[in-house]
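Derivation of every value follows stated rules applied to the coordinates shown; laboratory data play no part. Computed from a predicted structure; not experimentally measured. Cβ atoms are built from the backbone, for glycine too; each structure is taken alone.
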Structure I
Amino acid sequence: MKQEMQKSLGFFWEGNFSFFLPQADSVVSAVRIFKQNLVPITWHSMTTLENNPTSFPQTETILKGQSVSGIAIDDLMQVKNYGDGARLLIAMFDDNSFALDGRSACALHALVGREDALTWGIFRNTQVNILAVDYNPPPCDALQALADRGFTFLRESVISPVERAFATFLFMSRAQFFHDANKRTASLMMNGVLLQNSYFPVAIKNSNSEEFHTILRQFYNSGDASLMMHFFEKSMHGLYIS
């Protein structure tokens with residue numbers, strides 16, 4: 001299995017994990033919980049994934065479509081775009097169009113990365129680097145084949161839906177399919193997998209940000225996701241706003 005993971009995803013993990021995430025009585029209920037918790041999910045995601053300084057009340061105001069003063073335009077755009085992407089994810093479940101594939105990832109990125117990334121809604125067409133790591137992401141001409149192979153492996157070979165969701169986040173983050181907004185898009189795809197299986201949505205709390213980034217950098221460099229899975233196991237269960 002390790003070799004198959006490495007070949008399909010470009011990384012692997014080992015170990016048995018117990019992910020104690022609450023499960024709703026239906027996909028519809030899970031999506032409703034995601035919608036009800038859009039503000040905290042966005043706030044935690046922005047502060048943890050992007051070090052965005054926008055406060056919780058400011059995040060709430062931005063997601064309501066109202067103006068906020070004292071915030072850099074780039075920070076405001078990140079929050080607004082993430083909210084738009086999250087609403088698209090909800091709409092995908094309304095029309096039954098969400099799938100664990102490159103098409104859904106690109107559709108979400110078209111909003112999350114809009115006017116923020118060099119291009120949005122399509123896989124990157126140049127090489128990129130990740131700050132503070134030695135690892136080099138795959139070349140752009142290998143991305144489509146990697147996406148096809150990786151998403152197929154996740155759908156067909158990772159039995160646990162929760163493990164599949166976290167592996168989706170790691171796969172997309174390490175592959176760097178887009179010029180920017182990779183982790184943001186990956187977090188929505190991760191929640192899409194959870195909602196698809198009636199699980200409550202999650203976000204990485206800003207209180208866990210330092211540990212998350214330390215382990216994530218180790219994962220990027222080593223290609224071993226075992227510690228990241230342990231991080232998700234201990235910090236993501238029950239992470240929702242009821």
Structure II
Amino acid sequence: MPFLMAGDPDLGTSEQLLLMLQDSGADIIELGIPYSDPLADGPVIQASAARALKGGTTPLKVLELLNNLQDRLTVPVVLFTYSNPLLKFGMESFCEEAAKVGASGFVVPDLPLEEAERLSPIAAKRGLDLILLTAPTTPYDRMKRIANSSRGFTYLVSVTGVTGERSAVEGRVEDLVKDLKKYCPSPVAVGFGISGPEQVTKVRSWGADGVIVGSALVNRIALAKPGSEVQEAQHFCIKLREAAG
């Protein structure tokens with residue numbers, strides 16, 4: 001499950017990247033809507049969002065991007081956004097527009113669980129899954145509540161902190177995956193800190209249904225020579241696909 005920031009380096013390249021990720025074996029694509037205060041994100045994705053905003057990317061333009069790809073993009077696309085843009089857009093309006101352009105769901109990392117429980121039925125009426133996050137520090141009772149409220153899949157954050165590449169996945173994630181799957185009605189996907197194929201293989205061996213790779217991919221796109229972003233991302237995505245099995 002690769003993560004891509006819409007509008008970085010530009011929306012035209014984002015369109016090419018989305019189609020390439022689909023062709024290179026992505027099962028689901030997480031598409032970030034750039035925001036000026038991304039609290040859950042580390043420096044790589046923060047910088048990516050800043051570049052996208054500087055280039056004029058807005059929530060409406062991201063929705064237009066998806067709309068233009070409806071006939072060609074067939075893998076599910078999950079939108080990643082924050083509470084403030086969502087509230088400014090209007091929760092019901094956002095759900096309605098996202099459904100129109102073919103989105104499958106969305107993740108809002110700073111949305112309180114109580115608000116998420118109110119938003120989830122609104123999204124579900126329009127065929128959208130509101131995907132909730134749980135972390136290593138989440139108390140078990142609350143983790144159960146999150147797992148039962150999340151639709152599509154439950155997003156297990158593998159680290160305490162923000163997104164970013166790590167040299168290894170913490171061993172406690174194995175126990176968290178196993179515990180979560182005991183009472184989670186939906187699949188479990190692990191994200192934050194997944195840097196490469198070896199970690200993908202390890203997390204899958206622990207029983208995770210999916211693995212989300214963000215900063216490592218975004219960083220490769222950022223460091224690529226202009227015009228070679230799609231090719232650089234493709235090489236990496238193919239390796240991740242092979243590791244995921």
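Observations on the model:
- Read-out Rg and Dmax of the Cα atoms in Å, computed value 16.6, 52, structure in I, II: I
- For 2.1 (distance in nm of label points 7 Å out along Cα→Cβ at positions 84 and 116, calculated) the corresponding structure among I, II: II
- Structures I, II were shown, and relative contact order in percent (Cα under 8 Å, 6 or more apart) at 32 was computed from I.
- Largest in Rg/Rh (Cα atoms, Kirkwood Rh), for residues 156-203 alone among the labelled structures I, II is structure I.
- Answer label among I, II for the case where FRET efficiency 1/(1 + (r/R0)^6) of positions 140 and 188 (r between Cβ atoms, R0 = 25 Å, to 0.05), calculated from the coordinates, equals 0.95: II
- Label whose coordinates, when helix-only ellipticity at 222 nm (-39500 (n - 2.57) for each DSSP H run of 4 or more, over all residues; to 500) is calculated, return -18500 (choices I, II): I
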